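Okay, got some structures for you below.
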Structure I
Amino acid sequence: MINQQLIAPRSIVVVGGSNNTMKPGGSSLWNLLHGTFDGNVYIVNAKEDIVQGMKCYHDVSEIPQADLAIISIPAQCCLEVIDVLAYQKGVKAFIIYSAGFGEGTTEGGELEQQILKKINDAGACMLGPNCSGMFNVHHQSLFTQPIPFIDSKGVDMVSSSGGTASFIIESSIHIGLRFNSVWAVGNATQIGVEDIVQYLDESFDPETSSRTKLLYVETIRDPDKLLQHTASLIQKGCRIAAIKSGATASGKRAAASHTGAIASSDLAVEALFRKAGIIRCYSREELAAVGAVLSLKPLKGKNLAIISHAGGPAVILTDALSKAGINVPEMPKEIAEGLKKQLLAGSSVSNPIDLLGTGTGKHLGLAIDYCIQHFKEIDGIAVIYGNPGVTKVIEAYNVLHEKIETSPIPIYPILPSVVMAVEETTDFVSKGHVNFSDEVVLATALSKVVSTAPPLSSHAPIPEIDIPAIRQIIHNNEDGWLPPQQVRKLLEMTGITMVHQFVSISKEEIVAEAERIGFPVVLKVVGPIHKSDVGGVRININSPEYLAREVERMMQIPGATAVMIQPMLTGKELFIGAKHEPTFGHVLLCGLGGIFVDILKDVASGLAPLNFAEAYSMVRSLKSYKIIQGARGQKGINEDKFVEIIVRLSILLRYASEIKELDINPLLATEKEIVAVDSRMLIEKDKPVEN
């Protein structure tokens, strides 16, 4: 779909090119003429003879053959112009700035589809409409400002929104981040974010391609494609950070279970990003800062030295790093003494290393070299150096430039004097460096980078389940919430142990079963979905008389069809659920049960199908994971069994996609076994399409 004429055209026609650079056609032409493009440029404007110093054609039929067309005219004029360009002038790539299509009216949407068909039939590609364009090292066909410094080793950015792309560029220029390419897809009628990621993957060259990708995504139309190609890029050595906006609205969904109440498109995005290894960001500044971290040498551990000539910012950074799980280890005393001799009297060398306000560029260089040579516990260095008014900042920044270029470990510059040292900071950034003007911004970005795992794989065998029997149960049941005995069968066929249970409408049979299995017991109503809300759960029943009274009471609850008796078990409560999200498929959730899922919403999400490595990653990402391991003298649970159940459910959902919602809450876990106590499953089969 993306062709060479779009990537590196030899000739470009700007339809709607203008002398007015406040219009898209004029601004884009200015960017094009003042950028790196060295091919032929043709301009079409019915009202002008000369545009920005160049000859202007009055009609597209007059221009020579061209590779790429930039369209900046009213929407209703586009179809006829594109017809001429595609079928008479050999244009194989289109960037359409024009708005007024599907984003506006039904008629506009119909026109958009007519244009798409014409372009597809001509074997051409199209970016837009309603987009701000793109740029790369070959040409800058973007109508927005600013155009950042273009570097083939800079980042690639793909954005659903042209305006957002511009604002991210501004944030990035401020900190020194450079770009290899930027793509704004607009309506994404033919080329969407996923298609560009696919192109970046399939055209990736380990010698020449950028290894950092930034994404701003408003709609994920093809999660499988995005997952496939982002994971592939990361496996090739790239890192990817992304903002997904509009992910919090849960839409109209039934909250008939914990999973239904908790699951959302946002958790689906979280699961997709986890599976792919994408670093998730939530703001433009954060995305730019993460991009800046990724532009530096990779941090191969979690230990940092901090060198500063101001104590306060160093303490702030130490706190922020510690909260983010990054260590600031103390420098061993015997090593520290050697550094102390090289610095000013009164300098602190324990880590953070405080050069004092009068510490010079020379002292900074000595401290950096000493840490690299002797402080072997560290994996990177953060340098905080501003302008206190008593040192020559330019000398320090020149030293920092040299050390960053030659250091075997990453050095993170935090140059906070954005007023007092603006010229020196600008000079430093112009040499190809980034600058984190705030230490907490660095800590946050760095923590996101080091805590995001690459795509996981596992060679562990996938558990076997009875697929034919599962399919038979699905086939034999109607849409709706499955009866408890059918849920039990499905779980048992999946290899998940359920607590013994007995269902009946007879008080005598329930009491007899209780005496057989032994008191105490649990009694639950069958029928109502929210059992607790209607008084349909009683635990720790110790006598036949009390049990009989409760059976009679529960059978009077509206919607009750029977009652269920179970033995009273003990153990830590766990929760596993699954929800089918449109386009994403099944999102699995796991966590501790009880308050942790009901109130704290401490759940981890994963996108089915899941392998063992992914399931372990989910469990270990929980805030309550220390409880799962065992804390304060309490025994932990069987983590391996918990993970196996998650994987088994993932396989069940793969072969029983009709299960749209699944909830096991609680599972009771000990250090040896995990038993499912209660479960619900909602089935919705695909309906045949009516003619």
Structure II
Amino acid sequence: MFKKILIANRGEIACRVIQTARKMGIQTVAVYSDADKDARHVSLADEAVNIGPAPSRESYLVADKIIAACKVTGAQAVHPGYGFLSENSGFAKRVEEEGIIFIGPKHHSIAAMGDKIESKKLAGKAGVNCIPGVNDAIETPEKAVEIAQSIGYPVMIKASAGGGGKGLRVAFNDKEAFEGFTSCRNEARNSFGDDRVFIEKFVEEPRHIEIQLIGDSFGNVVYLNERECSIQRRHQKVIEEAPSPFISDATRKAMGEQAVQLAKAVNYQSAGTVEFVVGKDQSFYFLEMNTRLQVEHPVTECITGLDLVELMIRVAAGEKLPLTQAEVKREGWAIECRINAEDPFRNFLPSTGRLVRFAPPAQTMFQANVNDWYGVRVDTGVQDGGEIPMFYDSMIAKLIVHGKDRMDAIAKMREALNGFVIRGVSSNIPFQAALLAHPKFVSGDFNTGFIAENYAHGFKAEDVPHADADFLVALAAFVRRKSRERAAGISGQLPGYSVQAGSDYTVITLDANGEHVYTPVHVDEFVGETGTAQVKVGGVNSEHSYKICSTSRLNDICITGTVNGKAFTAQVERGANNAAMKNPLALRVQHNGTKIDAMVVSPRMAELHKLMPHKAAPDMSRFIVSPMPGLLAEVSVQVGQKVQAGERVAVIEAMKMENVLFAAADGVVSKITATKGESLVVDQIIVEFAA
């Protein structure tokens, strides 16, 4: 067995590999860019080597620097994680030639299966079901349109070396095929250094289901069940689960056997995933093979009780697989939510910056420990006070739960999301909460178009309605009453001027447009029951009542307790401690993805508040501003140019994605205030139009 391995990656996957290596008694070496010098994976490893500037093309994608780090530290093997060089056959070959073990498939397998075009040809020869399409690289957008017309719309335009949703577009007409081809090539070139693009038929109402497999150097290959990955946004997976709520045992067996058949055709060794697109009738077609560890591998670990990273290391060290196909387990139900640094209420724009607060829910399952089941696990590469840089992908963490069945897993995930505290950057937690509560998701009635169909016009606050919105009002009143009780108990107050806790309040639910909602609330404390109060929403005579019990401290963001006898977890931020809150006197209450800002005041103060005029936001319609931190990659207009609504104005690169800004109305450019290559901050003005 190896004594020391190097992890050629960053973030949560580097931390994940380190945990298994530590369990196995193997020393670890981390590599890091200048942007990651204080990253979590650097502190977890036994050694760390700086490999260059922040951009990945100057650090994590430079094979020579990785190999040099191996030599200087004496690392005997390299685990590539996912992304970066993990599916680069040239890198794997170089590593092997240097006498270093690549903890992954052999370079010839990566070359055969990592290339999306060649893998489809090989899959067809191996007897695997394949989707109609043209598997040769396409050179021009005009040719892409011609091929798309011959196949028939809709078509999928895809980078040969793509992955993680990069370099992928679906086109429904000639215009989309032309523009999608160009964008795919650009993204592929920037992300993978390979701009080859191909086209295939897009199966409508498809499900994305993948088979996890593992092979050794003795010709043994087993499949470790399937993962359902159909909940996707812009072709990037959002929620993954195992097993699939859709396929039958017969389909599972057929898909697994075809995946093994394909792996054996290329003498596949190590962990890998064969992805299939599955139709409504459970017909399935080969999509691609990922010759690496997948982001969503923890859900497979949960239901099988296997440590996939450990299996990869042991296979790379020349050991045989420790199990046969008949010994593969499928216990319970696992779900993974990708927690990303993006703002779902602003069209999922990337959000970078410092994590002012990062407090995941309590874990009962852990990386590299597959003996603890039916709980919560968090895989992350960040920590409280850490930085989310703009140079890499947007994932903050992976939240994984394991339940006895699917409904148990959904309930566990919703509660875990309620207790996941992230401040300083925006996250997609509200969106995840909405998805998990959606009736079609709960019933298992969905496909890869689920998000596009149900959130066609973006994600808004009303898309995540609370089952009992008055509970948020009651909780705000409960917390305010507790703070008043504490203030009333402070010694040394002048007689007649002491703070009175009171029982009657008005909860003002604040609205950005000034349409505030005023709700009378009566709070009675239960004598002898610590931390318990009866909250009547609607006033003292209301029958709409909540018995809330919580012993959480007033300075805790995450509050746990019971309401009418049922357990709850919610988040409440108080006053000026929340720098993002426009009103420092308000409480921000969050539960099940729903958020309100509320002031809890006396009835008289509420009357006076109604008299306050609303201050409208300034008119910014004449400006094109940066909606996120990022690099200004292109300014498409010039001073004096007439621009029509919908016309391309600028392109911003952030977290490895191109974000195109369009004009909202017709106008004439009067000023350009930012230049190509400039690093932008949120709301920085790029272009100004004449008044």
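Data overview
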| quantity | calculated |
| --- | --- |
| Comparison of I, II by distance in nm of label points 7 Å out along Cα→Cβ at positions 158 and 622 - largest value held by | II |
| Read-out helix-only ellipticity at 222 nm (-39500 (n - 2.57) for each DSSP H run of 4 or more, over all residues; to 500), computed value -11000, structure in I, II | I |
| Answer label among I, II for the case where P(r) over Cα pairs in 20 Å bins from 0, in percent, calculated from the coordinates, equals 16, 47, 29, 7, 0 | II |
| FRET efficiency 1/(1 + (r/R0)^6) of positions 14 and 214 (r between Cβ atoms, R0 = 25 Å, to 0.05) - highest-scoring structure of I, II | II |
| Highest-scoring label, criterion being Rg/Rh (Cα atoms, Kirkwood Rh), for residues 470-541 alone, among I, II | II |
| Which of I, II yields 15.4 [mean count of other Cβ atoms within 10 Å over residues 342-349, calculated] | I |
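Read the figures in this text as sums done on the coordinates, not as results from a lab. All figures in this text were calculated on a predicted structure; none of them were measured in a lab. Cβ atoms are built from the backbone, for glycine too; each structure is taken alone.
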